[in-house]
Structure 1
C-alpha cells in the first residue's frame, strides 16, 4: 500500500518507531521557529542543556507577539533573544519584520521538510507541503539541540476538494466549514491532508490560511501537496531552488475521506466564544458591529490585503466602526505601499497597525465594553481580545470589509461590488535586511548574552512520587483553553520570562483566587472536563501550574500539545475510565493516588476520594515514563535519560 503526504515525510525523517497509528515515533527535525511570547523561555531551556550551537538546518527566532514596549520587560526579552540567537546559530527576525508564520512561509519554508515551532499555528507551513508541528518551547529547544521530536503517530484524514470558490467565498470559509463539520475536537490525534482537483485552484496563501485554521480542529498538523502552485510561489519569492514536488501515492490509505465542493460554499462566520460555532453570514445579517480587525497569521498575506484594499477603494468605513489592518510582514506592507493599495486602505478610515500579531494575542486594539468585533483571526476565546465581555466573531477579509462598510454583519455578496480580480504577483519584493544572521562559530565565543531583571529561570520539575495525597485545587469544565489557564494580553504577556510574576494570573479567567489558593495548599491537582488545554501551544500553561505546586491534572480528555507540555514539565496527566466519575469529585476534596509508579507501567491508576475508589487511565510511552520519573524533559535531558 502506498504512502499519503504525511507518511512520505515521516518515513524519510523517522528515527524510531513505525508508521502504525498510536505508536510513539521520533522524528528528525529540519527547521525550528520561536516567537517572543514563548521564545525567551525556550532559549533559557536551550541554554540549560549546555549545547553551544543549534544542530538543525535552520532555526529562526521571530519577534511578533510582545511588540508593545510600554515598559522595559518586552524590550529586554527582545534584546536577550537577539543576543542568544546570535551566539547559538539562530537567525533573528527583528520586531516589525512580520508574523513568524507569514515570514517563514515567504522566506524559509521548504516542501518535504519538517518544522516545529513554539506556536500552535506552526502548521501554517503545511500550505507549502512541509510537515509542521506546533510544540512546547522545551520540545523546540531539544530539537534545536539535535534531539528528536516525539509524538504519537497520527491517523490521517483526507479532505477531497472539487469545484472552485465562488466570488466573495474564501479559504477562510472553507476552514470554517470543516470546523462546523468536525468541531474543535474533531482533529485530535489526526493529520488533515488536503487533496482533489479543487486543490489546484487554491494559491499558497489560501492553502496557508487553511492549514493555519487546522490547529483549531485540534489536529496534529495539516498539509497540502507541493505542486506547480507551490513552485510558482517559491519562484516569486526568489526561492525556486527550494521547490520539491510532493504528492500522495495513488493507493494511499486514509482513515476517512471528507468531500467538499468548493463551488457550493458560502460566506461563514464563527460566533462567540469558540471557532466551531459556525453559521452562515446571512443568518446574522444586520447584527450591529463595533469593530473590525483584518490581519493575524491566518489572513494577513498580500493576497488577503489586496482583496481588502480593492473592496475599500473609493469607499469609507461606517462612522460607528473602528477598523484596523495588520499586514503580515514587511514584504506585504511594502508591496501594498508600492502599488497604491495602502493608500486605498488608509483613505477608507482604517487604522494601520504594525506587522505583528497585535490584536489577535490581545496586544492592543481591544473592543469597547460589550462590543461586537469581527476579526479575520483564528481564535475567539472569551477574554482573549482584552475585553472580557466583548463578542468576537471569526470571518474572512471580505466579510470583515463588508461589515466595516455597512456597520453591521453583511454577506459580502450583497454589497453590489464586482467580483474581485486579485492575482499573485510574478515576483515579490525581496528585502531580508530585518532578518539578522547568527555569528559564526568562531565569533560566537565573544558574543555576550544580555539578560534583563525580568528574566527568571524556568521552574524545576519534581520526580513523580509513588503516592500522592493532595487537594483538588480547582475544578473546571469542558474546552478549557490555554488562554483560560495562562491568559495573554498586553498586561500579562510582558511577564512570559518571569514565571513567579506570571503565576499571579493563572486561571484568572476561571477563578481569580486560584493562584493564592494553590500557594497556600503547597501541592494540589486540577480537575478538568473534555479537551482540556486546547488552543495555543504555550508551555507556560504547564510551567506556571508547576510553579504553583500542581502535581497532576485529571480530565475527561486532553488536547495534544498541552498533554505533551504537562509531561515535559513533570506534571502527571490522567483521564477518567468512566467520565461520570468527574461529577463525583468536587473542588476542595482530598484525594489520594496510590501505586503511581506501577500505574505508569500498566496505564491504570487508583484514585481514592470520598470513600470511593475510582479508576484513572494514562497511556505513557517508555520515554514519557522516564521523563515523569525524572521530573520532566529538562531533567531527563540533563541526566542523559532521553
Structure 2
C-alpha cells in the first residue's frame, strides 16, 4: 500500500505539467492545474514515505527489464527519509511559483518550468526507491536532464545558458562514472540488484567501487572541489528552482553515497578519514568563498557547499565507527549526517525562497544595492532571519541540533585518539563562526539600515502564494529545534536500516545525546528571548525616529552605511591566498576629486581558475588544426593519399628487411 502510494505520486508528478501544454500561453489554468496535481502528489508521497518507518516489511515490486533481468523498487526507512524533502519541496515549489513565476508574465518559459519540475520530482523519487542499477540510472537521468532545463529556464540570457551547459557537462561526467560503477558491481556480484554484497568483494574491488561512488555522487552533491557547477546554476535558475537544487537535488548525491556504503562490507578506516577531511575542506572553503560574494543567490550557493561538507563530516564519523567497531560513533555521526540532510533542505530552501522574494520585490540580487527591506518586507525579513539563525547552527533552531550530533561524534572519536577527528572539531567550530559573520553581513546589508539605491526604495512584500511555503519551511526549522525528540524515532529507524545485515547493535540516539535536554533548553531560550523583547517594548515605550550617530555629518545619507564588501573586507584579507579577490580600487586625486567607484570580485577556485583556463588553452591547441581545413578538394585528396601511404607502410615487413640486411 505505501509503495503503491509513492508510485502513484511519481506518476502524478510526472504528468503534472502536461495539461498546461495544451492550453494557451496566456492561460493561468495550466499553472493552477500543475500546482494542484503537485500538491496532491506530495501529500500521497509523504503518506507513503511514512510507511517506511512503520517497522513492518514493505514488499519489493519487480518488473521486467530487457537484457537485465527483473528491475525492482522498494521502500525502507532510508528511502523514506530522503523522500520527505523530495515531496515536501516538490509540493511547496509550484505554490511559490504561482506568485514568483506566473504564466502571464512568463508566457515563453512558464510551461517548460512546470513540466520539468514535475519530471524532476518524479525522477528523484524513482531513484530513491530503486533497488536495481538500471532503474536507479533511469531516475538519475530524468533528474539530471530535468534540472538542466530548469537551470536554463531563461535561455535568452547568456548567464543561464552558460550555467546550464556547465551543469549538463558536470552531471553527465558523474553519470558516466556511475555507468562504470554499476558495471563493476555487476561484474563483482553477478547482479544489477542493489543488495548488500556480504563478504564476496576483495579489498581492491571495494576501494575501486568506493572511489567511483565518491566521484559520481560527489559531483551531484557539490563537494569541494567537485562543486564547480553549483554556484552558477543556483544563481541563474529561478529562485524556487534554486531552492529545489540546493535543498533536494544535492541530497540525491548524499543519498547515493549513503546507500552505496550500506551495500559494502567492513569499510576501511581510510574511507571515513577521507570523507571527514573532504567534508572539512568543503565546509571551510565553502563558507570562506561565500563571505566574498556580492550576489545574494551565489552567496547562498556557496553555503550549500559548506553544509554538504558538514553532512560528509558526519558520514565520515559513522564510517570511522564502523571500521573501529565503535557503534556510538556510528549513531552520532550518522544521526548528524541524516538530520542535517533534513535541516539543510528546510533552512536552505527557506533562504532561497526569501532571496526570491527579494528579487521579486526589488528586482536585483546584488547585496550592495539593497538595504532597509525589513520595513518594506517584514514577513520576508523574519523568515530570512529564521533561516540565517538555523544555517549558522545557533540555538534554538534545527541547525544546532544536527551539528550538535556531529560535534558529539567528533569529540568521542577525538577522545579515543583519532587524529582526523581532532582536526574536525576546530574546523567545524570555525565553519560556524564564519557562517555567523557571513549572515550578519547579509542580513545587516539587505534588511537593516536605509535603501542604498532605488531598488530598495521600490521593494514590496511578496504575495501570499510565496509567503505560505516560506512559512511552512520556517515552522519546520522551529519545530525541529524546539522538539528534537520528535525526529529521534525516525533517525533510529533509518540508522538501523543502514546497518541492517552488519550485525551491529546500536543504542538509540536519545541515549547517546541529550535530546530531551536540548529541547528544554531551546524552549527556555525562546521563552526568555520573547519575554526580553516584550519587556523592552513595554519599558521603552513608543520608539521615536531619529538620526543615528552621524560621525560629525549634519545630514548622513545611505551612502555612508557599511556595504557588504566593506564589512567582509577584513575576513577576505585573512583568506586572501585562497580567495584571490580581484577588483578596482577608488582613485582619489587632487583637492577636489571627482566621483569614483570601487568593486571587487572573488572567482571560483575550480571553474574560473582551473577548468575555464584549461578549456581555453585546449581550444587554442585545436585551433592550430584549422590551417589544415581550407575547404580545398585537392587538400583533402592529399590527406587521403597520405593516410593510405601510412597504412600501406604498416604492411611492409620492416623487421624482416632490416634483419636480412644487417645480419652477419
Structure 3
C-alpha cells in the first residue's frame, strides 16, 4: 500500500513534466491536440496525487510506523481526527497536501475555461504545471512523505501538543486553500502578459478565484488568531510572529488587488499596478512557505531546520526575474489610456488605499526579514518584536479606516465641492459626536479615540449607502424588506463589499479595545485566597491532578464573581506530555460582548498553592463576530448571478440610474 503512494507521487511528477512539455509544444504549434493532451495529463496527475494523499492519510490513522513521517507525527494514543490532521502538521505532508490542492484547482480551471479564454489557457496550463512541478520535485527528491523508517518501533513521537487543538484541524488547510488559490489569478496574469492581452478579461475570468482565495486566507488567519488565543496561553491572539506575518502580507496585497481591479474594469487604468499586485501576492505566498519550512526564522509555527530553504529561494528568485522581464517588456500594452480626473474622486481614494496597504506589507516584510539581513551583514541576529510592528501598523490602520469611510462618499471621476460637502455632513457629524462622547467617557489616548470615532464614521457611511439603495428600490418593491433583499442580491458585489467593511470595522472594535484597554494581574494563591481585578473576584478553590490519553494534567478551580454576581467556576490547567517532554498551558476563558476574563495557571507548589495570572481583554468577542460578518459579505459578493431576462436588465438599469442620482449628483452631471 505504501509503495502505491510512492509510485503515485513519482508518476504524478512525470505527468506534470509531460503537461508542461505538451503545453509548450501546443503553444509553439498552435495545436489544440497538445492542449487536450495536457488536460488529460493534469487529470491523471490529480488522480495519482489523490491516491498518494489517501495512502498517507490511511497510514497516519492506522498508525503505520513503517513510514518515518508517521513515526514522527502520531502516537498510539492520538485520536484518529488528530492523526489525520498530521497530514499537514509536518513538512512532507503539508507539501503533498499543497500539491494535491494545486492539481485540483488546475483541473477545475481547465473545465471552467473549455470554451473561453482559449488564447490564454495554454499559457495558464504551462504556468500551473511549472508550479506543480516545483512542489512535486521537492516531494520526490528532498522531503518524501513515503520514506521508510528502516526499523520497527512500538510507538511514534506523537503530534506536537501545540497542534492538538480543534482549530489546528482547520487552520492550516484554509491557509493552504488561500495560498494555492492565488496561483490561479497569478497564472492568468502571466498568460495575459505573455500574450499581451492585458485588458480586463483575465481579471474578470479570475475574480471569483481571487475572492475565494482571499476569503480562505482570511478564515485561515482568523482561525490561527483564535488558536493562538486559546492555546499559546500568553493572553493575546496576534504576536507578530514571522509565520503570522507571512500569511498577513499576501492578505494585504490581495486586498489591494481586489480594490484596484475595479478601477481597471471601469476606466482601463492601473494595468501595470494590477498585474504587479497579483504577482507580488503569489510571490509572498511562496515566501511564506519558505519562511515556514526553511527554519531560517524562529517561530512557534515553523518546521525547524531543513534543506529546502535554498530551493525555495531559487524558485522565488526565478519567479521574480521572469515576472519582471514580462512586465518590463510589456510596458506599452500596460500603459494606461486614461488618467485620474481629479484628486477628489473614488479612483484616487482607491489608489491611496492601495499605497497604504502596500506600505504596510513592505514594512512588515522588512521587520520579518530584518533578523536574516542583520545576521548576514553583521553576523548578529537582531530580532524585531511587536513594538516595531505596532508602531508602524497602528497609524496605518487608522488611515485605512478613514479611507474605508471616505471612499463611498466620493463619486467616480470627479466630485464637486458641493457634492463632497453634502455627502460628508452626516458622517462627519457622527464622527464629531462620537469623538466628544468617547472623550467624556474617559478615553484620552489618541489612537483608540480616533479608531473608535472613525469606526462610527465608516459604519454611518455604509448605513447611508444601504439607505439610499433601499430608498431607490422602493419605487419597484412592495416594502422595505423586499427592497433590501433585492438590493443585496441584485448588486451583490457592491453591497457584499459593504458588508465586508462592516465586518472589518467590528473586528477593529475588538482589536482596538483589547490592545488599548487590557488589564492583567498575577498572584500566588492558596486555597481560599481571593484575587481582585477590576470588578471581578476570583477565589482559588484548589487544584486537581488527573491523566488524559496523552498527558498528565493539573487543573485549578477558580470561583468567579463579577459585581457580586456568581458566574460559576473556571478551570485553567497545565498538561504535561511525557512523549514529547513538553508542558502545555490550557487557559480558561469567560467571554461576553464586553470583555473576556482570561485565566492562566502558572506553577503549582507541593502544598497546593498556585500562581494565577488573570487578564481582562475588552471587546475580544467583537473580533470573532466581525469575522462572521466578513465571511458572509464575501460569500454574497462572490455568489454567481443568474441569467436575467431583458426586462429584468432594463429594470436594473433604471434602478441603477435612480440610485446613482440619489447618491452621486454633481453640479454638471449625474454619475
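Read-outs: derived from the displayed coordinates by stated rules, not from any lab. Given the structure is predicted, the values throughout are model-derived calculations rather than measurements.
One of 1, 2, 3 was used to compute Cα Rg over 2.2 N^0.38 Å, for residues 199-270 alone, and the result was 1.33. Which label is that? Traced to structure 2.
With log10 I(q)/I(0) by the Debye sum over Cα atoms at q = 0.11, 0.15, 0.18 Å⁻¹, for residues 367-462 alone derived from the coordinates and found to be -0.74, -0.89, -0.96, which of 1, 2, 3 does the value describe? This value belongs to structure 1.
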